[in-house]
Structure I
Amino acid sequence: MPFFAWIGYDGPDGLALRKLHRDEHVAGLEALDREGRIIHAGPILGATGDPIGSVVLFEAESLDAARCIAKKDPYVVRGIFARYELYETRVTLPKVKSK
C-alpha cells in the first residue's frame, strides 16, 4: 500500500480551534492507527513550542483514498488548517517489513 505525507498549516485561529476539535481529530487518526496505517502523526511546533500545523505519514490504497481521508479530517472541515498538502512518498528508512 502506498505511503502519503500530509502536512497541514494552521490558520490564524489554529491554536484556539485545535483545543476545541483535537479529540475529534485524534479519534480519526486513531482509527487509522488501529489498522496499522499511521507511520507518524504529530504537530509542527512553532518557536514558542505551540502547534502551528501537523504532519501525518500514513498508508492509503491510493492518492484519491488519501485525499478523502484528509478532506474529512476535522482540522480540515473545521478550518483549523488554512491549507494543507498531500504527497505520495516512499519510506526508505527504517526498513519496512512486508505485510
Structure II
Amino acid sequence: MFLGPNVVITNDKYPPSKRLDGVKIRRNAVIGANATLIAGIEIGGENSVVAAGSVVTKDVPPGGEVVAGVPARPIYTVDIFIRKRIEYERSEAPP
C-alpha cells in the first residue's frame, strides 16, 4: 500500500453522529497526496489507484482502475497509469 502525504481518512459520514465507519484499504492500493476517503468506502487493492486531491465517496473496485476528481470517478485503466509512470521514471529530470 502507498499513502501519499496528507491523505485524509474519515470515520463519520454525517458528523457528528453515533455511527463510526472505517475505510478499508486493501493490499497494494495506491492513494495519492491530499486524497480524502469518506467513511464506509473500500479501496479495492490490487491495481487500485486514487489520484492526488481526489475525494472518494464510493468504493473503488480492484483490478485496474484509476479514479480522480471531486467526487472521484474512473479516468483510465491502471495499464495506462503504469505506462505513464514508466515514461516518467525514464525521462530526464529538469535542471
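All of the numbers you see were taken from the coordinates with simple rules; none came from a lab. It should be emphasised that the depicted structure is a prediction, and the values quoted were computed from it without experimental measurement. Cβ atoms are built from the backbone, for glycine too; each structure is taken alone.
A value of 20 for relative contact order in percent (Cα under 8 Å, 6 or more apart), calculated from one of I, II, originates in structure II.
When distance in nm of label points 7 Å out along Cα→Cβ at positions 19 and 59 is calculated for each of structures I, II, structure I comes out greatest. Using helix-only ellipticity at 222 nm (-39500 (n - 2.57) for each DSSP H run of 4 or more, over all residues; to 500) as the calculated read-out, with -11000 as its value, let me know the right label among I, II. Computed on structure I. Can you say which of I, II returns 1.7 when distance in nm of label points 7 Å out along Cα→Cβ at positions 67 and 83 is computed? Structure of origin is I. For the set I, II, ranking by distance in nm of label points 7 Å out along Cα→Cβ at positions 3 and 27 places I highest. Taking FRET efficiency 1/(1 + (r/R0)^6) of positions 11 and 35 (r between Cβ atoms, R0 = 25 Å, to 0.05) as the measure, the highest value among I, II is held by II.
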